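Colleague: Before anything else, here is the set of structures, which you'll find just below.
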Structure I
Amino acid sequence: MRAGFIEKPGAAYFKEVEEPQIVNDTDVKIQVKAAGICGSEVHAFHGRHPFRIPPVVSGHEFAGIIAEVGKGVTKYKPGDRVTAEPQYGCGECPACRAGRYNICRDKKVLGSNGWSGSFGEFVVVPEKTIVPLKKEVSFEQGALIEPIAVGMHAVRQNRISISDTVLIIGAGTIGLGILLSVKACNPRCMIMTDVVDFNLEAAGKMGCTHTINSTKENLEEKIMEITEGKGVDITFLAFGNGPVVEQAAKLTKRGGVISEIALMQNSERAPYELIQSKEISLIGSNMYTYEDYMVVVDCMAKGFIDTSQFITQRYPIEKMQEAMDMADKRPEPVIKVMLEF
C-alpha cells in the first residue's frame, strides 16, 4: 500500500509498504482518505517520542471508508464513512473498568508499537473504536476530530457554563481545538493568548472574544482589565512550562480552575503557594474517550464547530517528505498539515 514512512530520525518519505490485514473477528479495515500530521509525529521524526519509534508508519488523525470487516463485526459494513478513536485500553485494569481507558497504563495507540498508523493507505482497528461520520462531516473534518476531541475532553471535564470567562494559553492545534470546544458551550467570554499573530488571527476568525499576543501586550494587565480585576474562571493550558503555570495561577480567579492539557516535564515548578492560597483546582486532562469523539462529530454536523480555519497546508501522500518538512520547519505559518490519499 502507499504510505508515508518514517525510516529513522530525520528521514520521512513516501514508499510502498506491506498492507495491514484483518486478524481478529472484530477488526475493521479502513481506507484512509485524509490524515493530519500531529506534533507527536514531528517528535517521532526527530526520534524524540517515547513510543512512536522509527521505523514506523505513524499517524493517528484520520478519516476514510470501511474497506473490509471481520466476520464478528455487526455495526458497520464496507462503504461506511468513518473515523476511529486511535486508542484502546487493556479492558481489565481499574481505569478501564471505570470507563477511563484513556488513562490505562497498557493502552494501545495507533501509529506506535507495531500498530500501523494513518499515514498508510489502510489501517486496521477494533470495531469498538469506530466513530461513524455524519453526512455533513467531510473526510478532512473527520481527520480533525482527534485533535479537537483533546480539547472537548478537557472542556467536558470542567462543565463550561454560559457565565464563564475562559482563558486559553497557546493557540496551536490543541489550543484552537479547545477554543472550538469551549465556543460550543457558549461562554460569556473567551480569551486566547500566544506569541504568533497568525494563529491569534485564526482564533479571532473562529469566534474568540479577545486575542492577546503576550510579547506585545502585558497579559496580566489585559486579563484583569477584561475581568474587572477578578481573574478568569478557568484557564486551559495548551502550552506549558513552569513560568506559564505561575502566570496561569495569577490570572485565574480565587476558587477557579487550571486545566492542564499541555505535556510538561516533572521537573517544571508549580506555584504551590498561589494554588493553595487561592484554592485553585489543578486538573490534568489526557486525550479523550469515545463520548468526546461523538460530541465533536455531532457539533460539527450541527455547525457548532467550524473547522474552516484549521487546515493551512494540504499534500498528497506521495509528497510525505515535503509535508513533514512543512510541519517541522514551518517556513510559512502552519496550523494543521493534512495528507490526502
Structure II
Amino acid sequence: MKKLKKALKFVGITVPLLVAAGMVFPTWTPAIKGKNSISILEEVELGGAKQEIMIRGRDSSNPVIIYVHGGPGSPEAPYLTKYQDLLEEDFTVVNYDERGSGKSFHFFEDYSELTTELLVEDLLELTDYISRRFGKEKVILMGHSFGTYIAMQAVAREPEKYAAYIGVGQMADIRTNNQESLAYCLKMAEQAGNARDVEQMKELSDRILSGDILMPAKYIRKYKGSSRLIDYYRDYLVGFLKNPEYNLLDTVRYFSGMYVTMKAIQYDPLEKPLADLVTSAAVPCYFVMGQYDYMTSVRAARDYFDMLDAEVKEFILYEDSAHFPHFEEEERFARWMAEKFAGKTE
C-alpha cells in the first residue's frame, strides 16, 4: 500500500510537471547541411497580427516558394519536413501558419472579423516581406486545398509579385464537390457493407446536395478520398508528438485555431465561388490533382481550369493519389518542380 501511495504521489507530481514543460518547451526546425542553407522558425507581423513562418532550403539563393496551407485553419508545419525535403534541394520553401491558425493563433486575440479577404491581404504582405528578404523580384505561389482559394485571389490581385501559381488539390465549385463526394462515399460504404454510414449519409444528402452543409470530411477520409498512399492523420499525430516545430501549447493552439477559423470562413467558397472571384490569371497556372481526390473534386477543378483565362496553364493528374499528390507522390512532384522552375524565376 505504501509503495502504491508513493507511486501515485510520484505520478501526481511528475505528470503535471511534464505537461507544464511541454507547454513552454522551445520550438525550432531542424538544421539543413550547407554553408548557404536556411532553416528558421520565427514570428513576423502581417497586417498588425503576429504570425509564424518557417523557412527551409539547402541554398537560400534558390527560387522561393510560398506555400499556403489548407483547412481552413490546418497548417501542415507539424509534419511538413517529412515531405518537402526533396523540394528543399532546389527551392527555398516558406510555410506560414495563417492568421488565427496553428502557432499564429493567440488566445486573447479577437477573431470576430476574420475573413478570407483579410487572409489574402496577409499573403500579399508576406510576399513583399519574403521578396525583400531574399532579393527576389518574383516568387512561386503554391496553394493546397483551401489555400488555393486564398492564393488564387492573391495572384489575381497582384500578379506582378509571382512567377507562377500552383494549385494542389485545387478548390473550385463546392456544390459539384459535394455531389461527387457524396456519390463516391455512398458507393464505397455500400460496397463495404457499412449500412450505418449509408443511412447517415442518406439522411444528410438533401442538405449536402443543396449546399446547406459541406460533405462531412470524416466519410471522405474513411473511404480514402483524402489520402491513399500516406496516412496524413497519423502524420499530424506523430508531428505533434515528436517534431520540434510544435510544442504542447502549440498543439492546443492548433485545435483552438481550427475551431475559430472553420466557424468564420469555411463556407466562404460556397457563398463566394472562386470561379466568380477569379476568371483570369496573368501568371502561368498549374493545377495538380490526385485522381482519387474527393476533398476537392477533379471534375470541378477541370471545369474551372477550362474556363480560366490564362496564357499559360497546365492540368496535371496524379493517377495514384488523392488530395495530397505532392506528398503521396513526393518524388514525382519534386522532380517536376525542379524541371519546371528551378533556376527560372529570377
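Colleague: Here helix-only ellipticity at 222 nm (-39500 (n - 2.57) for each DSSP H run of 4 or more, over all residues; to 500) was calculated and came to -14500; which of the structures I, II was it taken from?
Modeller: Working: I: -8500; II: -14500.
That value comes from structure II.
Colleague: Assign the value 4.3, calculated as distance in nm of label points 7 Å out along Cα→Cβ at positions 73 and 265, to the correct structure from I, II. Walk me through the numbers on the way to the answer.
Modeller: Values: I: 4.3; II: 1.2.
Computed on structure I.
Colleague: A value of 19 was computed for relative contact order in percent (Cα under 8 Å, 6 or more apart); which of I, II is the source structure? Mind showing how you got there, number by number?
Modeller: Values: I: 19; II: 22.
Traced to structure I.
Colleague: Moving to a separate point now. Between structures I, II, where is distance in nm of label points 7 Å out along Cα→Cβ at positions 65 and 233 highest?
Modeller: I
Here, each number is a calculation from the coordinates, and none is a lab measurement. Please read all numbers here as calculations on a predicted model, not as lab measurements. Cβ atoms are built from the backbone, for glycine too; each structure is taken alone.
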